[in-house]
Structure P
């Protein structure tokens, strides 16, 4: 596995070693010891989630607050998404900045989003199956979110606004300035 740090401290792009042959491929998608050695981060994943979405579906920007904050290791099993992490750590030099990573079922790339970040993605292919590991259990009372089109964050989602499919819940999320504190 290759671990590449991003411009946002704690966020890593992870490219696994994929072994291809005439039967298909094999890869190790997660190895605790390699992950910790490659990132310098100790993490204990306790929950796996999976979603299936069609082109234009935008999920996010979401996070969990306080003791329920979550780190996520995300990847795409089938299809293509643009994955986004936004730094919402108070006092961080990159507060309000974001990083975008294209994840596909073909490139097998993974993205690690640590605690203290809002997260979202948009489906760029006809369909996509999205999979992620979390280091903390979901807690409804600790939900936080930021509106996907916040002008201060200025995310280019890669599709025209008219093509976005956003849940009613996500269309009424606050701006970064008015969002719920992470800690």
Structure Q
């Protein structure tokens, strides 16, 4: 029997996460979204809809992801793409997704509801706190510390042992030392 998953969000990131869930041979039961839509598989959040299904909040906005995580009743799933490389020493937090071609090296701490996007690299001993988003092709150096709610833009580089303060948005292609 396939495991059931519900996805909060119905935009582009939700479609990527939906493909990831199906790749794990799980069944996406529905998408929750607070905006009105004519899509038949999207509905406003209901606690009683598929209550035993694992949930992924597939919304790129860190603040919204955190607000929803604090209010929904569903248990959270964690998904790592088959084409990602995550060291066995790493335990992604609840609600975290690691997408295709991402690399997460030894002894990395991955918090809850983190997005490690396609092609991103997180080097050894880095800390990625809850609700962070590491965008496509970004690089996080060994021992770096990415605090809660940080967005590291596409192609940005955070050097070894650098610290990025909570809720900072690092623009794409930026060097953080």
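What follows draws every value from the coordinates through simple rules; no lab data is involved. Keep in mind the model is a prediction, meaning the values are calculated, not measured. Cβ atoms are built from the backbone, for glycine too; each structure is taken alone.
For distance in nm of label points 7 Å out along Cα→Cβ at positions 11 and 27, which structure out of P, Q has the highest calculated value?
Numbers: P: 2.0; Q: 3.0.
Looking at the calculated values, the largest one is Q.
Hey, FRET efficiency 1/(1 + (r/R0)^6) of positions 131 and 147 (r between Cβ atoms, R0 = 30 Å, to 0.05) derived from one of P, Q reads 1.00; which structure?
The structure behind it is Q.
Can you say which of P, Q returns -3500 when helix-only ellipticity at 222 nm (-39500 (n - 2.57) for each DSSP H run of 4 or more, over all residues; to 500) is computed?
Attributed to the structure labelled Q.
Taking distance in nm of label points 7 Å out along Cα→Cβ at positions 83 and 163 from the coordinates of each of P, Q, which one would give 3.7?
Q
Of the structures P, Q, report the one carrying the highest value of FRET efficiency 1/(1 + (r/R0)^6) of positions 35 and 123 (r between Cβ atoms, R0 = 30 Å, to 0.05).
Values: P: 0.70; Q: 0.20.
Sorting by FRET efficiency 1/(1 + (r/R0)^6) of positions 35 and 123 (r between Cβ atoms, R0 = 30 Å, to 0.05) in descending order puts P first.
Which of the displayed structures (P, Q) returns the greatest value of relative contact order in percent (Cα under 8 Å, 6 or more apart) on calculation?
On the way: P: 29; Q: 13.
Comparing P, Q, the top value of relative contact order in percent (Cα under 8 Å, 6 or more apart) belongs to P.
Among the shown structures P, Q, from which was the value 21.1 of mean count of other Cβ atoms within 10 Å over residues 59-66 calculated?
Derived from P, not from the others.
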